[in-house]
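Scrolling down, you'll hit the structures one after another.
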Structure I
Amino acid sequence: MNIKRIYFLDSLRGIAAVTVVVAHLAGSLVVESFPKDIFQSFGRNAVVLFFILSGTALSMSLQKNNRMTLKVYTSYIVKRVCRIYLPFFIIIILSYCLFLTLQPQYIEGLSDWFNAVGTNVSMNTLMDNILMSGSHVGKLDPVIWSLIVEMRVSIIFPILFFFLRKMSWKVLLLSAGTAFMGGTGILFIIGQKFLIGQTIFHIGFFILGVGIFLHQSQLQVFIVKAKVEILATSLVLYLHVMFLNIMGLGNIQVVSDVLEGLGAVGILLVCYNSNRLQRGLNRPLYRTLGKYSFSIYLVHCIVFIPLIHILYPYNFTFLAMEGMSIPLIFIFAAIVYWSIEKPSQALGRLIGSNIEARMAVSGNLMKGREKFGR
């Protein structure tokens, strides 16, 4: 896969991160409105897209290996821990200290989702978050539920990828469907407890990402012939919850998630086969958003929620407070990227490379001893 395609995947991730910010800003308000109906739905479909993109990106990183070995797996896990968990850990500690200092109180006119963040936090809340137990995920930084799911799936992903790598697209779809049905069943039985059902359910999106990586070239002829139709249909599927909200209709979340996932797959396949879309997504703005996407996603709630609590006594309107928070979100995201995210990635690469080198030396020594013994 060439560099341009890597950039377009990153750009899509950056755009999705911005839509999550907009969704949470809209979701903070209690008053129902036409803009809220439009924007509030963007958060969930963006997370679905994140997981599919992760499945594709992780497949790219593992494809160069012929088979799963202890060296490959150990290096991979170290890099994923540094990529996801280290920034997550630091931001959770920062969030806890911030809300412990602010002691935020319930604000009338804002949603229960907003008011749950930062209120009544305790050491148990902190430990549940640090240990990624899946409990109290909405108390310090509401986005962490998806990072917990991603970290869990990352642990088993290499095994999943090497199992599916030589399978047909039919087996991939069957595997994704099994994850969706299994996760839905567990959600029905135990609800959101420990995010077990959510984790199993979202494995299906990672599998769809594997399928895109493995089979997009085989679908090229079909995609090129019906590019406009596929893109239009995919956008409708991806945004269908927004349309339902505007019409005042409800939806079943697990069904909508799957439909949004199919829409995201269609959008990605069209992007793979459209030089025009790739050129557009390769613009500096989108590439910059892509670079900072993880940090934007990770920190935006702990910027705008505390800011509103700080400014609320001064009688600013909610829209004014949210507007003031937007540039601060991007400034803080850039700071977190350069001070936490990028160094964590570099540390992961360094440790991973050292592990690979040491295991390679150990392997060569063992082979040499066996040969000398003979």
Structure II
Amino acid sequence: MTHTVPGFALSPTLRGLRCVQCSTLHPPEDLPLGCPGCDVTRRNSNLFCVYDDGARTLQERLPYRSTPALGEGETPLVRLPWLENASVKNEAANPTGSHKDRFAAMVVAHAAASGYERVAIGSSGNAGIALGAYAAAAGLRCTVAGFTRLSETTREQLSALGADLHLFDTDRERVGLIRDLAAKPDTLAVSNIAEPFVGCHPVGIEGYKRIAWEIADQAPAEVRHIVLPTCRGDLAWGVYRGFHDLHELRGTPMPRLHLVEPIPRLAAVLGGAPVTGRFPGDTGRLHSIAGHTTTVQAHRAVTLSGGTAVVVSPESAEEWFARLCGRGHVWERSSVTVFAAHERLRAEDTIRASDHTVLVATSHFFKGL
């Protein structure tokens, strides 16, 4: 690593990275395989940022207080007249159209401050576009490993942002490229390269904490439940950590997190299956939450918050996509799974009629047009 970009500095309150699973505290350095100790035992787990006891404000609980800002965050909390006692956190209002901007802003600040020249990610679209945009804003190069199924429009968008795009038929090939790049001293790999998967870079995940902080400030009443789509739990863990901060600093009650997935992955683990297992099934067009594994961080976000895992099939997602389009809403299919999950949780009385709930809509559907 030969250069640094001025303007981004690691927070002096960051004490280290703690393993989600075994609680070992590691120095604040890049560990692309997650916790080294858990990796040795093939029970891989991600890490998360921990701060000095003197960090008594929310801003002091971020690894970087300055990031390459493109206007991300402060997304609206929308009340829909037909949605009883619930609000929608519209993450599609971020600059590149998804919640991934929050991750990209934080992890690109880290790459720039640490002297990396390139960031690299495996992505089905949203994360790659976000990382490409924020890398360009910081003057860094960006490599995206995607699938051959990526639409021509998405490929053109990534090219316009200056990203170096590589396409593969399988996830193994895609992860293989990111693993090779992670070995280069000038490149920060920000997506998962461990086997089994653990999740993305913990510094980037810290960017998702702001979603919880904003919800707490925007909600008209105490939020009892959060319903959000999930793949490997990055968003869920970030939101959980954000509410954990609020609970410690302000006494804000921890809402229950309900993670929505297209096939039983996390749901199977909650039923007794090993968290390191593979869970085959048809994920249809739910590309943003596809994949056949889950993670320790997803499991902990649910269990520590007292939440649940909800399986919404691709067919049910298509029905809700049509219903929402008929009302003028333009969220992608993976995002609308939260509406199907909310309806089911209400019917089961897991969410009571009096409980205020926030649904997190993660992205709009324009990228692939």
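Only the coordinates and a few stated rules stand behind these numbers; no lab work does. Since the structure is predicted, the reported quantities are computational estimates derived from the model, not experimental observations. Cβ atoms are built from the backbone, for glycine too; each structure is taken alone.
Can you tell which of I, II yields 123 when volume of the Cα convex hull per residue in Å³, for residues 188-283 alone is derived from it? Spell out each step's value before the answer.
Values: I: 135; II: 123.
The value was obtained from structure II.
For which of the structures I, II does the calculation of distance in nm of label points 7 Å out along Cα→Cβ at positions 76 and 92 return 1.2? Provide the component values of the computation, followed by the final result.
On the way: I: 2.4; II: 1.2.
Clearly, the read-out refers to II.
For structures I, II, calculate relative contact order in percent (Cα under 8 Å, 6 or more apart) and state which one comes out highest. Please report the intermediate quantities before stating the final value.
Numbers: I: 29; II: 18.
Largest calculated value belongs to I.
Quick check: -25000 is what I get for helix-only ellipticity at 222 nm (-39500 (n - 2.57) for each DSSP H run of 4 or more, over all residues; to 500), calculated from one of I, II. Which structure matches? Walk me through the intermediate numbers first.
Details: I: -25000; II: -10500.
Source structure for this number: I.
One of I, II was used to compute distance in nm of label points 7 Å out along Cα→Cβ at positions 36 and 308, and the answer was 4.2. Which one was it? Kindly include the intermediate steps, with their values, before the conclusion.
Details: I: 1.0; II: 4.2.
Of the options listed, only II reproduces it.
Out of I, II, which one gives 18.5, 58 for Rg and Dmax of the Cα atoms in Å, for residues 28-211 alone as computed from the coordinates? Could the numbers behind the result be given before it?
Numbers: I: 18.5, 58; II: 17.0, 52.
Computed on structure I.
Name the one structure among I, II that semi-axes √(5λ) of the Cα gyration tensor in Å of 28, 24, 21 was derived from.
Values: I: 35, 27, 20; II: 28, 24, 21.
Checking each candidate, the match is II.
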